[in-house]
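Readers should treat all values here as calculations from the given coordinates under stated rules, not as data from a laboratory. Owing to the predicted nature of the structure, the values given are computational and were not obtained by experimental measurement. Cβ atoms are built from the backbone, for glycine too; each structure is taken alone.
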Structure I
C-alpha cells in the first residue's frame, strides 16, 4: 500500500522543531491545554541551559512558528554574521541583503538560512 505524502504543514512542523534544535535548544516540547472550554491552546516551549522560552496559539504550527520567530529574530547568523530573522513565507523579505532570513524551502522540506550556500 503506497504511503500518503506528508502535508506541507506536517513537513513545516517537523522542520521548525528541527530548526529550534539547531539554535542550541536542549529540549523542545509541544502540548495543548484543554482544561476549560474552547479554544484549544497549543504551547511550544524550548530550553537553552536553564532558560525556557515559550509561545502559544490556537494552532500547533502557529505556536511553533511564534517560538521560532521569538528566538531567531534579532539573533546573529554564525555563518555570515548578519542579524537573523524567521519567516515561514516564501516571499522576498525586506532588507534581505542585511538580514539572514530563515525561510521555508519546499524542495528540501526545511527552513534554510538566507546565506546557505554563499557563506563558508
Structure II
C-alpha cells in the first residue's frame, strides 16, 4: 500500500527529475573513469565525451537544454567561471557544427548488450 511510484511525475517535475538523473549519471561515469581532474577542464575530448553522453541520454521530448546541462556538469566537476562558460558554449557550438556529437546506434547498443550478457563474469 505504500508504493508511491504509482503516482507518475508530470511536466516540470518530470523534466527536473530527468535533468538531475542525467547529470548524476554523467558525473558518476566521469568520476568512475577518474577523468574529473582539472587538467581535463579545457580538453576538447572531454567536451566531446560529455556532449555525447548528454546526446545519448536526452531526447527532444524531454524538453531539456543540452547546453545548459553540459555547462552544469562542467560547473560541478571543474568549478568553471562565467568567462569560461562562454568559451565552453562556443566550443560546444563548434563541436556540434563539425558533427562531432553523435548518437550511439541501436545496433551497437544491441550488440554490446548481447555481448555483456553472454560474456559477463561469474562472481
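A few comments on the model shown:
- Looking at relative contact order in percent (Cα under 8 Å, 6 or more apart) over structures I, II, structure II comes out largest.
- Calculated for structures I, II, mean count of other Cβ atoms within 10 Å over residues 9-16 is largest in I.
- Per Rg/Rh (Cα atoms, Kirkwood Rh), the highest-valued of structures I, II: II
- helix-only ellipticity at 222 nm (-39500 (n - 2.57) for each DSSP H run of 4 or more, over all residues; to 500) derived as -7500 - corresponding label from I, II: I
- For 0.75 (FRET efficiency 1/(1 + (r/R0)^6) of positions 33 and 65 (r between Cβ atoms, R0 = 30 Å, to 0.05), calculated) the corresponding structure among I, II: II
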